[in-house]
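Listed next: structures, encoded as structure tokens.
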Structure 1
Amino acid sequence: MKKGVRKDVKKFRFLTLVICIAIPLIAGFIGSIFTSSNIPTWYAGLNKPSFTPPAQVFPVVWTTLFVLMGIALYFVYIAKKSKARTIALWMFAVQLVLNMIWSLLFFTLHSSAYALIEIVVLWVAILLTLIYFRKVDRGTTGYLLLYILWVSAATVLNYAIVVLNP
């Protein structure tokens, strides 16, 4: 073994990383299909709180979060097979589907109240994903912390929209 090379370091797999990043980006693209046409119309007409970020912030933040989620997914995917890893991967899939469903409920169905209920479920799913990812690879925590913080802010924004648009 070469000096300074650890035996336990996994071989970097570029294609696997690309696929892991592509998965949440594709989910984000699907979510944007539900979203994009409703932003200049329905969403623009809603009463929103003063702390609402400008519309151009959302795609930048979401793209960044989806890339970070993909990187975290990569580290969990390449980890040694275990029950925690299996649960982590399933939780990741569940929260990704819930993420897309929120966009459908909020933007396409114009149901901010149902979207609020769903985003709370999404938040719990993200928390469970974070917990299980951490069990598999502690380094993934930071990648998902930004995601849960953003969804926390989105939950508050969703609540405010429900209150301001009875």
Structure 2
Amino acid sequence: MSAPSAGLPVGVPAPDFTLRDQFGQDVTLSSYRGRKSVVLLFYPYAFSGVCTGEMSGVRDRLAEFMTFDSEVLAISCDPMFALRAFADADGLNFPLLSDFWPHGEVSRAYGVLDESTGAPRRSSYVIDREGVVRWAVHHANAHGRDLDEHLRQLVAVG
């Protein structure tokens, strides 16, 4: 179920960012330019029911996502140490990026920060190798993502 009027339009350059992952390492979106397409998965909260299920689903299908010479980056406003605990608890072996401080800056740049909760909406973007938004989908927080559709869109930007 899509939530209307959120996010960036398709065809625009993806805003660049540098965020810390669950290990405290900086990850910069533009570092993938010319090499890989990127799937950005904004999610509201580590350890919440739907988010845990989604991130576990990505973990279970990570090889499928990587088949397309791509990277999966998951972004929440949780602090880095919470993301480390989340990754360790659920065996999440892809970058979980902390948009904690300045709080929600990247989520806001992508038009997905829910200002009333201080958390990103459940939104996804596929960014091509040139750094352009090629697909976007936004869900109500209570509804999980269709990972099959994410993979189809990733193949389409191939």
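Read-outs throughout are calculated quantities, based only on the coordinates presented, and are distinct from any laboratory measurement. Quick caveat: nothing in here was measured; it's all calculated off a predicted structure. Cβ atoms are built from the backbone, for glycine too; each structure is taken alone.
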Hey, helix-only ellipticity at 222 nm (-39500 (n - 2.57) for each DSSP H run of 4 or more, over all residues; to 500) derived from one of 1, 2 reads -8000; which structure?
-> 2
For which of 1, 2 does relative contact order in percent (Cα under 8 Å, 6 or more apart), calculated from the coordinates, equal 35?
-> 2
Origin of the value 97, where volume of the Cα convex hull per residue in Å³ was derived from one of 1, 2 = 2
Looking at mean count of other Cβ atoms within 10 Å over residues 40-47, point out which structure of 1, 2 has the largest value.
-> 2
When 1, 2 are compared on FRET efficiency 1/(1 + (r/R0)^6) of positions 16 and 120 (r between Cβ atoms, R0 = 35 Å, to 0.05), the highest value belongs to 2
